[in-house]
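> Following are the structures in question.
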Structure 1
C-alpha cells in the first residue's frame, strides 16, 4: 500500500474540528464568530455561512427562527434540559411502583402483561386475548420488586439521558414507547398465555440498541456498550423469571428505529424516522392480532 506524501498528511491533520462536533474536521468557519463549523452546523447567510449560535442570535438573512435553531444529530431541537423526559419517565415509573405497594396485587394483576388466564383476585378470565390491549402499554410501568425497579431506573438514567440529548425529545419518546411495545408484543406472542410479565426492560433494551447504533454512527469506541449489552443478555438468559422475549423484542426494535433516527437522509429525515416507527408499530399490531387469534 502506498503512503500519502508527507505534506498532504500534515495538511489534513492541521484541519480544525467543528466546535459542536469535535470528531469532524472542517475547513469552513462562521463568518461572524469565526468558529469552525461542519456541514451539519452551517446556516446560509447573506455572505458565507454562520454557526447555529450566531444565526439564532439574528443574522439578518430572512431565515425563520426554526431554520436557524441548533439541531441534534437526529434533527431534533436542542432543549435547555436535555434529560427532562428521562426524569419524567423515571418519575412515572416510581409513582406507579408506589401505587403497587399501596394498593397491592389487585392493582398489579389488573395492569400487568398476561395473555389469557384466570386471575383469582379479579374473579375471572383476564388478559390481552380478551380485549385488554392496554396491558401491552401499562405493563411497561410496573415492577415486581425493589431490585427490579432500582436496576431498571439506573439503566434508564445512564442510557436514556445521553440518548435523549442526542436524539431530541420527540424522537427519544417515540423510540422508548415503540421499543417497549415491541417487547410486550413479542412476549404476548411467544410466552405462555398464563405467564404474567411486567417491567420497563423492553423499552430500556431498545435504548441500548439505539445507543449502539448512535455510537457507531459517531465512530466512538463500541467496546463499552457491547460489553454492557453482553452482560445484560447473559443475565437475561441466565436467570429465571426474566421475560427474555421483552428484552429481545425491545432490542431489535431499538436497533431498527435507532438506525432510522441517525442515518435518515436530511431531506426526508422526518418521513423516514417516523415512518420506521409506524412500520415497527404495524409489526406489533400483526403479532398481537396473530396471538389473539390463536387464543380465542
Structure 2
C-alpha cells in the first residue's frame, strides 16, 4: 500500500487533450471544482466530458475545452439551467449526447463492469432515441414467463473513462474515500469506470479516522479504484459539500450572471489559493 497524495497540478499533469474525462458530483453538489479550476489553468482541450453536469461543465464549456459532452442534465440546482453551458450549446460549441438519468447510471455500471453495454428500459418511447440516433435496441433472449414475449430494450453503451475526478468529504492517503452528506451520488461508479481516478477531499485523515466520524457505509471509494488523492479544503466551492459547507448561493448567482471572460479574469487568473482569496474579498465587498 502506497501514499497516493498529490497536488492539483500533479493530477492535471497526468491528463491530456482528447481524453474522455468523467466528473463526479451532481448538478451544483460536491463537484471537484478545485481540480476543474486546475484543469482550466492548463492547455488541455478537446475533451469528452461525462458528467451529471453543473458548473464543472459550464466552466469547461465557456472556456472552449469540451469537444463532446455526455450528460443527463446540466444545472446549478437553484438555477435550473446552467447559463454558461446553455450559451455554449446554443452557439454549437460542442457535440452533445443527452440521455435519461438512469441510462447514464447504467452506462457507468457497464463501464465499471467492463461490459460493452447494459440493457435498460429507460429511454424507450421517448425523444432520447430520436436525438441519439446512434443508440440501438436489443431483444431479450428470454421470453417473459406470463406473456411469452421477448422484450425490446435499449442497449446503453458503456461510458468508459480515461480518467475521473471526484470530490469527497474525507479520504486517507491510500485512496479510501468517504462522503458525509445525504447522498453518495455516483462517485464510486465514476472511479470504477475510469482507467485512473483522482479524488479531491476536504480533509485527508488517517484510515482509522474514517470510521470514527461516520458509519462504515459512508466509505464510498475503495483504494483499489483510486489513483491519487488531493487535499483541497473548500475545494468543492461554490457547490455544496454537506456537512462541511453548503452551496455559496450569492457567489453562484454572481457566476451565473457574469460573462465568463469577466468572471475568469477576476477569479480564475491565479492558482487555487488566489481563487479562494478572491472569493473572500468579494464576499467582504457585499457587506
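> Using the calculated result -8000 for helix-only ellipticity at 222 nm (-39500 (n - 2.57) for each DSSP H run of 4 or more, over all residues; to 500), pick out the matching structure from 1, 2.
That value comes from structure 2.
> Quick check: -0.75, -0.87, -1.12 is what I get for log10 I(q)/I(0) by the Debye sum over Cα atoms at q = 0.12, 0.13, 0.15 Å⁻¹, calculated from one of 1, 2. Which structure matches?
Working: 1: -0.83, -0.93, -1.12; 2: -0.75, -0.87, -1.12.
Structure of origin is 2.
> Have a look at 1, 2 and say which one yields 15.8, 50 for Rg and Dmax of the Cα atoms in Å, for residues 115-170 alone, as calculated. Write out the running numbers ahead of the final one.
On the way: 1: 16.3, 47; 2: 15.8, 50.
It must be structure 2, since only it matches.
> Same structure again: Computing FRET efficiency 1/(1 + (r/R0)^6) of positions 51 and 243 (r between Cβ atoms, R0 = 35 Å, to 0.05) for each of 1, 2, which one ends up highest?
For this comparison of FRET efficiency 1/(1 + (r/R0)^6) of positions 51 and 243 (r between Cβ atoms, R0 = 35 Å, to 0.05), the top structure is 2.
> Also, I was wondering about something else. Which structure, out of 1, 2, was P(r) over Cα pairs in 5 Å bins from 0, in percent, for residues 43-106 alone calculated from, if the result is 3, 15, 16, 12, 10, 8, 7, 7, 7, 5, 5, 3, 1, 0? Working shown, then result.
Values: 1: 3, 15, 16, 12, 10, 8, 7, 7, 7, 5, 5, 3, 1, 0; 2: 4, 20, 32, 25, 14, 5, 0.
Traced to structure 1.
> Using the calculated result 3.1 for distance in nm of label points 7 Å out along Cα→Cβ at positions 83 and 259, pick out the matching structure from 1, 2.
1
> OK, next. Can you spot which of 1, 2 the value 20 was calculated from, given it is relative contact order in percent (Cα under 8 Å, 6 or more apart)? Each step should come with its number before you reach the end.
Details: 1: 16; 2: 20.
Going through each structure in turn, the value belongs to 2.
We did not get these values from a lab; they are worked out from the coordinates using the rules stated. The structure presented is a predicted model; accordingly, all values stated were derived computationally and were not measured. Cβ atoms are built from the backbone, for glycine too; each structure is taken alone.
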